[in-house]
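Chemist: Below: a set of structures, written as structure tokens.
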Structure P
Amino acid sequence: MTSIILLSIFGIVQLFLGFLRSNKVLLPGVMLVLLAVFGANLADWNQAPQSFFNQMLTVDHYTVAFTGIVVLTALLLLPFSRSYVVAHEPNLAEYYALLLFSLVGAIMMIGYDHLLMLFVGIEILSISMYVLAGASKRDSRSNEAALKYFLMGAFATGILLFGIALLYGATGTFALSQIAAAVAAPANASLLPMLYIGILLMIIGIGFKVSAAPFHFWTPDVYEGTPTFFTAFMSTVVKTAGFAAFLKLLAVALPAAQGFWAPTIQAMCALTLLLGNVGAAVQTTTKRMLAYSSVSHAGYLLIGLVAGNGSLTGPAANGIFFYSLAYSIATVAAFGVLKLVADHRQRDDYAGLNGLGKTNPLLAFVMTVAMLSLAGIPLTGGFFGKLFLLTAAVGQGHIGLVVFAVIMSMVGIYYYLRPIIAMYLRPAEGPTADAVPVDGLQSFTLGLLALLTIALGILPGLLSGIL
């Protein structure tokens, strides 16, 4: 709760700082805020679980763990917004404020115990993202991305809200614990069709938010048109909060209906893995490849939902936590390098990375570590993230799904090697032969991201059983 209060207050303060007409104070200011929020969130770890807003929001180990991921991700991403400071972006205060407000929505999605709190959190997060997707007002691609995201998001929100209404009609409550009791012992068998339709509609609505197939169709275009900095935020914070909410819905409110929703999640998982990996393999630009890559990683996280045992602890929940952390760190590193290169070389295709191993060894090394982690190569966090999820699925007997996921991982190795090949084996020509400028803060952050990725791959036990 302290995190929500701090983010809300400083989000408003950030708006007033915009009146100073000096962007130099905004970046260090918002970084200090996120450091304070991260510390306040960690302080809640040793506290007993607390409920707020008439038991609509709970702060426990689960909430603290996933909140830590989204706040840390935002903090590590901020140094790559420095180009907006240097260019004197007139709306920078508003952008930072929206990022802080979106984190409020993300935390609500993580800690909700009431479906109305889930809906409020999703809306706070989504509306912020709709605005940020169109942040580059003079770029037609950014305008198109914002419009597509808003329209598709509005439809998905309507579907989600309809599902919540049907679930309430079938159970008579919005509280997760009471929904679980009503589903386990239905008072009226004639209401079961309403219940199942409500569950299906909620899966569709949340599936859109996390880019799960077949509700992923907006992702490549929106990710490509959105400014790279906000794309990175969207592909990490939104996905982490979405899966934390998804897991809580299925494990806390609907464990008794697992026989109904489990086949649906399995089908979504297989389709997401297929379309995400095959789509990424045929892309010609790094940014669009990362967009489809984000879809494929939603597929791997869906494996954790399939392997869940009706609990927010255990192998599946810990696998989702570890995978979300490893994925977020590697994705921030990849998008951070891509933004620096694209800002200087004015291109985001594979050719834009040519020769980076010679001109900028640090950028090439960090990008390599990020690609290897996303591919699930040993000695990186991504390897153990996939291992934990697949092990949990094997423990629940989902052997066929695990085999299919391993095959799709092999496809992923192909397209994750393409940026590495471009950086080290292809020469830079013309304007791309110049070194990409990187300041001290960005260099430190990139080094830290690579170090964290490798540390998670060498010492996974430090965080693997945190839930």
Structure Q
Amino acid sequence: MGGGARGGARPGGAGRPRGATAVAAQAPARRAVRGRAAAQRPGQGAEAGAAVNAPDPLGWPGYRDQVARARERTGGVESVSWRRTRRAVEVVFDFRFLGGSVGTATGDVVEAAFGQARAAGLPVVSRISTGGSRMQEGMLSLRQLQRVAALCARHRAAGLPHVSVLGDPTTGGLWASLGAGADYVIAVAGAQVGFAGSRVRPADDPAYTAEGQFAAGAVDLVAEPGDVDALVAAVLELLTRGDAVPAEVPRALGAEDLPADGWDAVLRARAPERPRAARYLDDYFDLRVPVNGDRAGGVDPGVLCGIGLRGERPVAFAAQTGTATTPAGFRTASRLIRLAERFALPVLTLVDTPGAANDPAAERAGVGPAIAELFTVVAESRVPVTTLVIGEGGSGGALALASPEHTWITPDAYFSVIAPELAANILKRDDVPALADDLRLRPQDLVELGVVRGIASHG
């Protein structure tokens, strides 16, 4: 079932086993971890953080007594502890301990955890449940956010993954540092998640929930509590096995014959029954997890991004679904490729769009800079990018996702400088089908012109 290519070299890659399992961003989390990934849960045998004294830098009335009662109630020495499992170092918050708040001693524990992870070459999993900074320690507490950010930066520079799990609640500065700054963010369904906690925000609103943060593109996946461990294991597996070997070209799933003329190519690419990205992803991967949102408040449901397992190899993917791509879609694809670079993951892009969104909302959201950013990210990518055009290849909005050197096309797709109808308007020509021929946009034309390396086979 491996992909092939006519008219060009076929990249290497493992054949795809049967029985693929896939998960879309909106699907229940448990679907992402069927089969062997579901069994790979973090081990037990946890290590607790070392005992720490409770500093009282402000001489806060009753603070030492509060800490003593929290220790008696929880059995822990601070609001955070860490433990080393078989696959990661886990930072674990306890909301029962002064609301999971962070002070200077808490920062010591987090630093010890990240130090252990770097020394052992292990990922960090942050299991967060916190109300934010500890007011009883004033600005010394708030400055722990800078400390945490520096720890995350050093961990990232070491090439090690960081996965955060947002429990109920995750608010304040720890959401805006340890939580949102992770490589992959999983939120527990129904959890309160937001920078503003319940006692300081103007009103309750769905924006302050796990689901609201997912809709705003700040969270990759919302999971039921019972699914979290298996999801964390699956994500760690995908992020720690990169080999930077080019992704195999997917096999073509639609028409086998080539179009007779340019207008025929356009009509075939626009046909409702033509296979779309979801079918290609289901056919190509055995399981996958989504990478959701541009981390700037935007989500484009017409661009599916994530990391999948094909045989034994993880591959990052960004796939257009046939709609006009918005600035959020381009930015999410850029984020996906940068993530892939950090962990040596090859990238597969599926091109299928009539073009970039060109309405006033897209212009106000920066569609031009978003496309420019993606062009740059693809051009500078340190991991191989493989592209298959599976439908409409409309102008710069399609080209932005395409590899400059490793692009293939299916028999029922086209690639064009502009849609034939728009070209006719610009050039003041009436015969659109004839103009489609003049644009040389058929798969076989594109091979001849050297725009694509070959035409994907049905192998």
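Taken together, the values in this text are just the output of simple stated rules run on the coordinates, not laboratory data. Predicted model, so just to flag it, every value in this text is computed and none were measured. Cβ atoms are built from the backbone, for glycine too; each structure is taken alone.
Chemist: As an exercise: distance in nm of label points 7 Å out along Cα→Cβ at positions 60 and 388, calculated from one structure in P, Q, equals 5.7. Which structure is it? Walk me through the numbers before you get to the answer.
Modeler: Numbers: P: 1.8; Q: 5.7.
Working through the options, I get structure Q.
Chemist: Continuing with this model, one more query. Given a value of -9000 for helix-only ellipticity at 222 nm (-39500 (n - 2.57) for each DSSP H run of 4 or more, over all residues; to 500), point me to the structure among P, Q it was derived from.
Modeler: Details: P: -24000; Q: -9000.
That value comes from structure Q.
Chemist: Using percent of Cα pairs over 20 Å apart, for residues 116-251 alone for the comparison, can you identify which of P, Q gives the largest number?
Modeler: Working: P: 47; Q: 50.
Checked P, Q; max of percent of Cα pairs over 20 Å apart, for residues 116-251 alone sits with Q.
Chemist: Let me ask another. Say we calculate distance in nm of label points 7 Å out along Cα→Cβ at positions 260 and 436 for every structure; which of P, Q gives the highest result?
Modeler: Details: P: 4.9; Q: 1.2.
Going through P, Q one by one, distance in nm of label points 7 Å out along Cα→Cβ at positions 260 and 436 peaks for structure P.
Chemist: Looking at structures P, Q, which one was Rg and Dmax of the Cα atoms in Å, for residues 292-403 alone calculated from, given that it came out as 12.8, 44? It would help to have the intermediate numbers written out before the result.
Modeler: Values: P: 16.5, 51; Q: 12.8, 44.
The value was obtained from structure Q.
Chemist: So if we calculate mean projected area of the Cα convex hull in nm² for every structure here (P, Q), which label has the highest result? Display every interim value, and only then the final one.
Modeler: On the way: P: 20.2; Q: 22.8.
Largest one: structure Q.
Chemist: Now for a different question. Quick check: 24.2 is what I get for mean count of other Cβ atoms within 10 Å over residues 172-179, calculated from one of P, Q. Which structure matches? Walk me through the numbers before you get to the answer.
Modeler: On the way: P: 18.1; Q: 24.2.
Answer for the origin of the read-out: Q.
Chemist: Let me ask you something else. Comparing FRET efficiency 1/(1 + (r/R0)^6) of positions 84 and 380 (r between Cβ atoms, R0 = 35 Å, to 0.05) across P, Q, which structure shows the greatest value? Each step should come with its number before you reach the end.
Modeler: Values: P: 0.70; Q: 0.50.
Once FRET efficiency 1/(1 + (r/R0)^6) of positions 84 and 380 (r between Cβ atoms, R0 = 35 Å, to 0.05) is tallied for P, Q, the winner is P.
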